[in-house]
1. Taking FRET efficiency 1/(1 + (r/R0)^6) of positions 131 and 251 (r between Cβ atoms, R0 = 25 Å, to 0.05) from the coordinates of each of 1, 2, 3, which one would give 0.70?
2. Ranked on volume of the Cα convex hull per residue in Å³, for residues 235-402 alone, which label among 1, 2, 3 comes first with the largest value?
3. Consider the structures 1, 2, 3: one of them gives -4000 for helix-only ellipticity at 222 nm (-39500 (n - 2.57) for each DSSP H run of 4 or more, over all residues; to 500) as calculated from the coordinates. Say which.
4. Ranked on mean count of other Cβ atoms within 10 Å over residues 179-186, which label among 1, 2, 3 comes first with the largest value?
Structure 1
Amino acid sequence: MPTETALLDRPDATSALRTHRLIDPLAVVPIARLPRVGHPHAPGLEIAGAGATVPLTGGGRIEYANLDHGASAPALREVSDTVERLLQTYASVHRGAGWHSQISTSLYEGARGPIRSFVGGRADDAVVFTQHTTDAFGLLAHCLPARTTVVVFETEHHAALLPWERSAARVLRLPAPASPAAAIAAADEALRTRPAGPALLVVTGASNVTGELWPVARLAAVARARGARIALDAAQLAPHRAFSIDELGVDYVAISGHKLYAPFGAGALIGRTDWLQAAPPYRLGGGATATVTDDEVTFKPVPERHEAGSPNVPGAVALATACHLIAGADRDRLACLEAGLTEALQQGLADIPGVTVHRLFAAADAQTIGVVTFTIAGQSSAEVAAALSAEHGIGVRDGAFCAQPLVRRLLGAAGCSSPDGSGHALRASIGLGTTTEHVNRLVAAVSDIASRGPRLRYTTASGRPAPVADDRELPRIAAWQS
C-alpha cells in the first residue's frame, strides 16, 4: 500500500469563499464539444467533461465541483474515445464469421487480461463479466456450495450484505467493529465456531461510507487459517489504491466500471474457478450452452458458463481500458496527492461548528480513501445537498449510501439525527477530477449553511428538495427529449 503522507501543502480549507466567481451564462454546450481537461494530479488521465460549468439558481454559471465520485465516476476521455471507435465496428461476438464480429469478439475476450492484471489476479483466475458489483456478488452467491456459511459485517454496502440471503447459505452477520483489530478478532471467532462445511468471509476494501481502509490481508490470513475463503468488495478501493489478489491472499474480487471511470454498465467478478465451474449457469440462454437436445442440455465452462445472452461488449472494453490506463499511472503519487485533498476536506469540515464527520474506527487506527461522510446539526441532509447544488455548483450524495445499517450505527453513536427523522447523512467523495478549489468551495459552503442555513427557500419536488424558484433548465441531450 502507498503511504498516506500528503505531498501537498494543505491549503487553508476554512478560508472563506463567500462569493462565487460567476461565469457568464452560456448556451448548452454539446457533449462532443466539452473541454478536454486533464486532472492536475493525474497527467494523461483526462476526464470527459472536466471543467464543464453548471447553472446556479438566480443566474450565472460556475465550474462543476463533482464531489460524488463514490456514487459514479465520470468517464475517462480515452475510455469514451475507445468506446466510440468500437461502435464503428460493433457486431455480435462469438457467433459471427464477419470481420466486424471478429473485431468485437477479439476486443471482448481480450478485455479479460487487463482486468485480471489490474487486480493482481492469478493466471488461472476467472474473469466473469457482470453488470456491476451487486451483480458480481449475486453470481458468487448463486455459486456457493451447499451448506456454506457466509460471514459478513453489518457495515458492508448492501451489494455485499444482502445477496447471500437468497442463497442456501447460512449467514452470520457480525456487528460493526470498533477497530481493525476488533474486526480481525470477530471474523476469527465467527469462522472458528461456524457449523461444519465451506465458509466465505465477505469484506470491503474501503468503506463507501467512511472511506476507511479495512485490514484485508490480515482478514484473508484469518480466513485461510480457518479453512475459509474470502471475497473482497473492491468497488471503492480499486479506483483509489493499487492492490493484488495474489498478494492479499483473497479468493474473489468484485469491481464496478461505473466507479472506475468506465460508466458503460459493466463490472466483473475475478477469482477461483472451482465454485463457479461446479454451479449451474447464473442465467440460462444463448452463449452459456454447449449443446441442447430434446433430452439434455450441457453448458460451457467458466467464464462463458455465467455470461448467457449477448454481452455488453462496450462495457467490457470500457472497463478494461480504464483498468489499463489507471494501472499505467503513478498510483503511489496519486494516492499521496489524494491524501492531501482528503486531509483538507476532513479537517475543514471537522472545524465547522455543528458539523460531525463520521468514522467507524478511531482516527489513530484509520487510513482512508477520499470519502468523507458528515452531518450538520439541525439541517436536513437532502436539503443541504440541494442547496450545495443550486447555490454553489457542488455535487455530493445524501442519504444512507446503500449501507443503511452502518449509517444508522454511525449517526446513533454520534447522537446525530436529522430534523426530518430520515437518519440520512451527506457524503463528499474525491476522484481524479477533484481540485483544491472544489474542496475549499465545499468547506466554505458547508460553513455558511451550518451557520445560517441555505440562502434560498426549498420545497419538495419529485420527492426531493428543490428551490422554490428554480430557473435552471436541464440540457437536452437525447434525441427523444422534448
Structure 2
Amino acid sequence: MRADLLAGPVEGLDEALEAVDAFDQALVAGLLRPQPAGTAGPTRLADAVLGTPLAAGVAEAAAKAAAGAAGEDHFVALAAARTALHGSVHDALLTRVDEAAGRQRGADVVPVAAGQPTANLLTAARAWLSDLARCGWQGLDHEVVSGAAEVVSAMLPDPSLRRLATLLDGFAAELAASCPGASLERFPLRRWGDLWSRGMLLTVPGAAVAPVTGTADGRLLPLGIDVTEHATAAQAQVHAVFEPADGSAPRLVRASVSVPKPDTVVGAGIWQLMRPHMSLLAAAGEGCSMDLTGMPVTAEGDLVWSDEHARPGEPAEAFATARVALPTATAPVTAPLDRHPARIAVPVFLEGYTTRTDDEGRLTFTVAGLDLVVDTDRIPAAGPLTPEAVAKSGACIGLIRWDAGSFGVQPLAVETTVRKKVTAVHAGAWAGGTTDKAGARAEKAATDAAKVLSERAGRLLRK
C-alpha cells in the first residue's frame, strides 16, 4: 500500500466543510426567526452548489429560510445540499484511498428505487424534523422532542420504514437527554446536523430502499468482522473478497447482521444473538470460506444474506486472502445517501510498519513515513483482539477511515508474536464460539442474563 499518497491536502475539502459548518451553526438558533448571523448558513449552502442541478431549489430554500418562511420542501432541499457537499468530500477522500491501495472502483451506477406514493408516516416524520429546524437546538424542549415517539412507534412494525424509525428513535433520545436546549453551553453540531439531514432525506419516498441488482455465485473469502455495539442493538459486518465462479475479477463485498439486544448482554454475549441469523459469522470466526449460489447482492457490494444460498467451503486463512486476493479486488460503488466521510471504511493490508504509543495512550502506525492513528476504541470487547496485541503486531488487516481531518486505521486482525511464534489474532475470532476462558465466561453470563429476562417476560405476559 502506498500510504504516502494519503498525505497532503485535498483540494476543495476545507471549503466544502466550512459551508456545512455554517449551516450547522444556523441550526443552533433555528430557522423560524433567524438572526442575521443565522441566515449566512443556508446562503453558504446555496453558494456551494452553484452550477449543479441543486442550485435553483437550494437558492429558493435559502431565501425562504432567511425570511423565516421555509417549508418542508425547502428543508429537504437544504438537507440535500448539505448531503451533497459531504458526498463530494467522501468522493475526494475515497479517490485518495483507492490510489494509495492501488485499487480500481466499479463504474456501476447505484439504481434508485421506484418512488412510492408519499406515506402518511413519512410526512409525519418530515414534519417533526422540520419543527426541529425551526426551533433550533437552543429551542429544544421535551414537548418538541416527544413528537417523534408516536411516529417511531407506528413505523417500527413496517420493515421498509425501520431504517428511518431507528434513526429518529436514537436522534430523539439524544435530544431528550439534552433538554432544555437553552441550558446547553455546547452542541454536537456536526453529529446533529448529520442526523437531521439524513433523516430528512429518508422521508423522501424510496430513498431508504437498496434494490437488489443481481446474484453472486462463487467463493467468499472473509477478511474480518467489524462489530458495532450499543445499549439496545448490535451489528456485525463481515468484510470479504468474493471470487466469482465465472472467473471474472474478484471484488470486495460485505454482509451484515443487526439484532436488538437487552443492555445486560455485552461483549462476547452478543454473538449468540447474531449467530442464528447468519452462518457466515461462524465461517469467518473459524477461518473458512463459503460457497455462494444465487446470493442476492446490491450494486454497493452488500450481500443480502440468506443461509439457503450459502454452504461452508474450504479453510481460508484471512491473512493469505489479504496478501494474495485483496490487492486485486475491485471496490464497489457507493450509494448517494451513503457518501459521507464518516462512512469510509476501506479494507487494506498493512505490514512493515512501526508502532508507537504516546503519553496519552494513543497508538500510531508509521507506514511508509505516514502516521496513521489506530482507532483502538473500535476494537470490540466481543473478541480476543486488544490494543496491546495491535501495538506488538507486524501485520494488520484493517479498515482505512477518515476522522477529525486525517486518515486512520481500524484493526480487524493482526499478526503478532506470542511465545516466539507468529499468531493471527482476530476481532471476530469468537463469532462462531470459543474455548477461550474469557470468551466462554462472557457467553455464559449472557446466557444466564437471557434466561432471567425470558423468565421475567413470561411472568409479565402471564399477568
Structure 3
Amino acid sequence: MSSSTPASRRTVLVTAVTAAAGLALAASPALAVPVRGRTTGVPGTPTEPDTISRHSWTSRRDWRAGLHEGVAPTPGRRAGVRLRTPQGTVDYQDPHGGTTTTVWEYARWTGPVRVLPQPATEVLPSWNAHTPPGTWLRVEVRVGYTTGGRSPWYVLGVWASGDGPDVPRRTSVDGQKDGVTSVWTDTVTLDDSAGRARIGSVQLRAVLLRAPGCDAVPVLWRLAATASAVPDRFEVPPAPPGPASGVEARVPHYSQNVHIGRYPEYDNGGEAWCSPTSTQMITEYWGRRPTPEELAWVRPEYDDPQVCHAARRTYDYQYGGCGNWPFNTAYAASYRDMQGVVTRLASLEQAELLVAAGVPLITSQSFLAKELDGAGYGTAGHLMTLVGFTDEGDVIAADPAGRNNADVRRTYPRRAWENIWLRTKRYNENGQVRSGTGGVCYVLFPLRPSAAQRHALHALGIR
C-alpha cells in the first residue's frame, strides 16, 4: 500500500506495504508500567556524536520567557499557558469544510529565539495542548539563517483534539517556502543542503483560538522543536548491544490490517494506519485509552475500536493520511497527564537508554523486503514500535503490519533494523536513490515519569 498523498520531498510515507493482507486508569503510570526482563540502572548520556538538538518549552520559567498576548499561566500542577483575554479576531476559512465559522477570537504566545548549538538542515516541531469543543490551536515556526535573514512564520499545524462541526478540520498547510526553506507537511527543510545557508535559530509561536462568545479555554502545555543536520548516509555505524538487552515493555499488540476497509475516509482504512495503530499501542501501555462514550461512533462489530478512534483523531485533511508526526504525539498527549514529542535519535545506543528505563519508542523507517529478515514486506515508509531487545541485542518490535494481533510481536535482526531506521539514503526496488528518516521517532511518556525514566529522557535533552 502507498499513501494517497502525491509524492513530495517528504518521501517517507507513513503506510506499510504488507505481503499479507476504557476508561483511563486512575493509577499513576510511572508506578504501574510493567517491564519484562532484566532491569538496569540508567546509563550515562550516549557517546555517539550527533548533530541533533532538542528544544522544549514546558516549564513555568519557559512560558514566562515568551511574549504574552492575551494568554495567562495555567493554574494547577501542569505548567502551560491558556487563553485569558482575546486580543481581537482573525479570519480563517476552513479549506476542508470542517466548520462554517470564519471569525475566531485569539490570544498568542511567542517564544524567544533559540540559537541552535549547531546549524541544522531540518526542524521538526511538536506540541501538547487541550482544546475543548469550540477551540483550536495554530502552531507556527520561524527559522533564522546562518547567512542572514529569517523565514516568514510558517504554519506547521491547524490542530484540535476533537473533530466536531464547531472547529476547523485538522490540517497541515502546503505551499509554504521562501527560497531557502520549505515546509513539507510537518517539517521545515532546507531546500539546498549543499549550499551555504543553514538554519541557525528557531522560534515557535502558538495562537490559541475559540469561537466568539465561547467560554471554553484552550490550553498549551508543550512546544518542542528538534533541529538536525543528519549527514547523508546509506550505512550507519553499528552499536553493540547495551543496557536494554533482555528488556521488553509489555505493550498491547494491535494490527492495522485487522482494520482494512474500515472507515476509508481516513486514508483508505486500516491498511494505511501504521502510525495511529502504533500510537495507540504506546498510549495504552501508559494506561490511557478512549472512554466508551468516545468510542460510541465506531460500529459495534469492529474489534479494537480504539484504533479506529486514533486514526480519526490523527487524520490530516491536507496530507490525506494519519501519518502527520506531531498530530500523532498531540493525540497521545490529549489523554490525562500524557506528554509526547517528535524527535530524532542519533544511534541505537540512545534508543536503548530509553527502552532500558521502560520508555518504548515509535520509529519511522523504510526498506525493501530483503533488507529486514522476518518482516515479510517492504515499505516506502512505516511506523512500528520499538519495545525491547532480546538477550542477544536483537530488536523486539510491536509491528502493526502483522496479519493480525497475534502476529504483531516481531523479532528483527539488530544490525538490519538499526540501519534501516537511522540511514538517510536508500535504494528503492528500481535502484533509485530515496530518502530515509534518519532516526525519526515519537517519544510518549507521562507527566510524572519514574526517576529512571526522567533521567533517561533528560540525558537526551527531552524534558
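Only the coordinates and a few stated rules stand behind these numbers; no lab work does. These numbers were taken from a predicted model, which means no experiment stands behind them. Cβ atoms are built from the backbone, for glycine too; each structure is taken alone.
1. Considering all the candidates, the number was obtained from 1.
2. Numbers: 1: 188; 2: 149; 3: 123.
Result for volume of the Cα convex hull per residue in Å³, for residues 235-402 alone over 1, 2, 3: largest is 1.
3. Here the read-out was taken from 3.
4. Numbers: 1: 16.9; 2: 11.1; 3: 19.8.
Going through 1, 2, 3 one by one, mean count of other Cβ atoms within 10 Å over residues 179-186 is largest in 3.
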